[in-house]
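Before anything else, here is the set of structures, which you'll find just below.
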Structure P
């Protein structure tokens, strides 16, 4: 008679956890989860195309029950809504400790479960949108000879030591003047990545991108009376974000903080109409007045069915372009 597979509660560790010896694949899973902060199980399956999803699912369960991985409680509502849902994983304390002690990863000694509990459903959904794009990008690169995605930790190897030691190395302040007010905004891209591809005469192509995933809830451009007043500096909007990135470009802060020659800003949103509204605002209120190259900003719709390297985005001048030409 076949053995019956025991089911366990999704969000509670019951009984004694089975002993586990970490495999190379387990460590790779921990690295992926740490890099992305949160990741759906189905995205993990895509990163291991040669593995059985059923066996990988059981392995994720073991990592969870042994405290290497966590299942953030903010996802509970997904299962109350019914239907099929992929579990979401984050790093737990044992996983963070292993990466720090064995692989010298710069993980903190914080209570990771407590940090995971602090995430709201909205924050979790946003993080998962970023993760989905980055996984799509990694897989798109893997399908192309010689093309590689460069994550932030790889980029930071060429950054000043002071930046590498910061608790949030992907965050930096930008001062800018608006009307008679001087403001400071801290830029925190949703992701920072590079792309490396073969080029002519054995000179590789390298491009760097600051990624922003827009969930469609932020005001694109405030009313004229706000834009023409000092209040603009203190109110969040897509336009203020664009102005901050534009000032960062003019002050060459990408070179100062990350040691990269140039970087573009890719803004992905929820619909073509919203992407066009953002593009128009960038051209009329940022690119033209500040006399900046239209290719500084790229706009598009996040599409999980699309290949990020084949997808066409539009620069501020409405010219279609790709992240890498001819790839």
Structure Q
């Protein structure tokens, strides 16, 4: 085939250089516009929250649920939000990683496909259904365990008790959140494990490593940064969850380490959902300002995750 024919074929398949440059410019402009739209939307949300929530800084105790200032009003909410999310991650992270490893490396293909479908279906269940399940089933069945822990393990600050007889505790809310974030972390971890270098895995097995040793030495190190991203995405879901926590948790707006008692801290999202319909004046400003705090907290978590991933990537290279 002559050079002219090759050139003609190349032009017919990929277009002329001028058309390619025009297409590149259009695509680049569209992607920049999409990115700018997202940034403008985030900036608009932040500006709205800041402007509408500013009056809460000078509000009195009547608008701040009896708190002397906005900081004392906000601190228990931030504490409850972080506590419920940490409980959820402590439960969901090992379960998610284990489930993802079973799907990607242990289970037969047909069983792994079925497990993958089941995990994906968990993400499609509305949060209000999780809330109903938590208050009507999980809390009721956990209440005897809470009472027992309050009677026999009260020397541990987390189980100081007395245990709740209704099961509506921060620990129950954390367990419900763990089940809600489990499909997110599992789905991402499953894809990460499936994309780990196959040659490295085969080399480890050829050298006599067991399957667990191969996973520990070849799969997990290469998936570390991706797992951090998966966990942080799950944390973002837990931080912003509203209805399930509002339905399960019997909140009192306090700061306590007790996980099984009737006195529990509330979360920012649940507090907004429960109080916003009846709020007026500076009460609305206080709720909006707490929403700004949740917005900043979520951004800080995502920024920390990006920094951890970038540091891990630099170490690998």
Structure R
């Protein structure tokens, strides 16, 4: 069931997006694993277009918020206003199924933190009253490199709420030529239809719980997370929440491949998207050119890989 759903949605997204198959696969894996995605790259690489294509393909309610330095928390969550003789709650754009937080690191940390409760607990509290968010609730945030002017780096607590961080990268020459061909008349996004629904997404998320993770593979997941905490140059390693997310994404990748069990290669692929953005490096290590991605690659090379479980 999950494999067929994935292929249908991925092929529909590919009608708009060219050369980003792996990014799409990991983004959909995060959705199925009930997580959120941070798309991190320079402007113009298709981050917003990918988010829109996925939302339209899934047939989910979609809202986009442009994050700016003057954006307030209430601009996201909504607020109570006085109407004649009573207060009335006006919901903000966070009350949707797919929220595109565009250029999230251009907003102040106070506004960024307004997303924390929604992302972690699927609820919003305004003036002491808590309101549940409709499932599925999926945040896709785009981020410009922190070196660019006018950005506020996301705090560690905010980064840890994103299940995966993905980089779009520039397309290959052939893919970029195809983009030009497709957009000469009318952008293909305008004619993109839905191939799924909210109900089907919820069914896929529920079905993911049936994907088997053998004890040896689970131990490998925990070993990877723990190894990042002991790696040289790392001040703060992957949290237990990261290990939970790593296993969930690995299960989604196994299901997309048509398997009902996780193999070590699923974990390896997931680790490159789930772990690096959660690591905090020591200042000296950063100055020497160490990156979180290199730390994760080193851990993957050093840690013994368990044998693949039998089907």
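Read the figures in this text as sums done on the coordinates, not as results from a lab. Please read all numbers here as calculations on a predicted model, not as lab measurements. Cβ atoms are built from the backbone, for glycine too; each structure is taken alone.
For helix-only ellipticity at 222 nm (-39500 (n - 2.57) for each DSSP H run of 4 or more, over all residues; to 500), the calculated result is -13000, so let me know which of P, Q, R that is. So the calculation was done on R.
For which of P, Q, R does distance in nm of label points 7 Å out along Cα→Cβ at positions 67 and 99, calculated from the coordinates, equal 1.8?
Details: P: 1.8; Q: 3.4; R: 1.1.
The correct label is P.
Where does the value -0.31, -0.41, -1.08 come from, among P, Q, R, when log10 I(q)/I(0) by the Debye sum over Cα atoms at q = 0.06, 0.07, 0.13 Å⁻¹ is the thing being computed? Walk me through the numbers before you get to the answer.
Details: P: -0.24, -0.33, -1.07; Q: -0.31, -0.41, -1.08; R: -0.21, -0.29, -1.00.
Of the options listed, only Q reproduces it.
The maximum of distance in nm of label points 7 Å out along Cα→Cβ at positions 219 and 275 over structures P, Q, R, that is, the highest value, falls on Q.
Quick check for you: by distance in nm of label points 7 Å out along Cα→Cβ at positions 75 and 203, which of P, Q, R is greatest?
Working: P: 4.6; Q: 5.4; R: 4.0.
Greatest value across P, Q, R: structure Q.
12 is what came out when relative contact order in percent (Cα under 8 Å, 6 or more apart) was calculated for one structure; which of P, Q, R is it? Clearly, the read-out refers to P.
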